[in-house]
Structure P
C-alpha cells in the first residue's frame, strides 16, 4: 500500500460539497477517498475519466428548450414514442 503523505486543498461551494458528501456517505466512501479514486482514474486514463466537451449550437438549443420545457412531446406509452421516432 502506498504511503498517503500528500495534501490537497480544494475550494468548492457548500451546497455541492454537502450534496456530494451525503451521496458518498451512502456509499461508505469518504470525500478524501473519492478524490483519490478520481485522481487514480485520471492517471489510468491519462486525462479526465469522462468526456468534457463544449456543446454545439444544436445541443445548447435542445438543453435550453428542455430547461424551459419548450417544445417537449408527451406520449401515452413507450410504443407511441417508438412509433413517433420511427417516423
Structure Q
C-alpha cells in the first residue's frame, strides 16, 4: 500500500506544477503575445502572395483504355468448352 502511494504522490505533484505553470498570468501573457505576433506575420505574408494565372483549361485527355485493353487481351475458349 505504501509503495502505491509513493508512486501516486509524484504523479499528482507533477500535475499540480504543470497546471500552475500553464495557468499562470505570466505564461498566459506570453502565449497571447506570441499569438498576436504570428497573426500579424500571417496577414503581412498573405498580402504579398502573387496571384497566378489559371492554365488548366483543356488539360484533361480522355482515353478509351478499357476498350483497348478488351481488344488486346487474349480470348480464352474455356467458357466455350463448358457450353
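Below, the figures for the structure above:
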item: Origin of the derived value -0.55 (log10 I(q)/I(0) by the Debye sum over Cα atoms at q = 0.16 Å⁻¹, for residues 5-44 alone; candidates P, Q); result: Q
item: Entry that produces 6.7 once distance in nm of label points 7 Å out along Cα→Cβ at positions 13 and 69 is calculated, selected from P, Q; result: Q
item: Among P, Q, structure where Rg and Dmax of the Cα atoms in Å as derived comes to 34.1, 86; result: Q
item: Value -22000, calculated as helix-only ellipticity at 222 nm (-39500 (n - 2.57) for each DSSP H run of 4 or more, over all residues; to 500), assigned to which of P, Q; result: Q
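Values in this text are rule-based calculations from the coordinates and carry no lab data. Quick caveat: nothing in here was measured; it's all calculated off a predicted structure. Cβ atoms are built from the backbone, for glycine too; each structure is taken alone.
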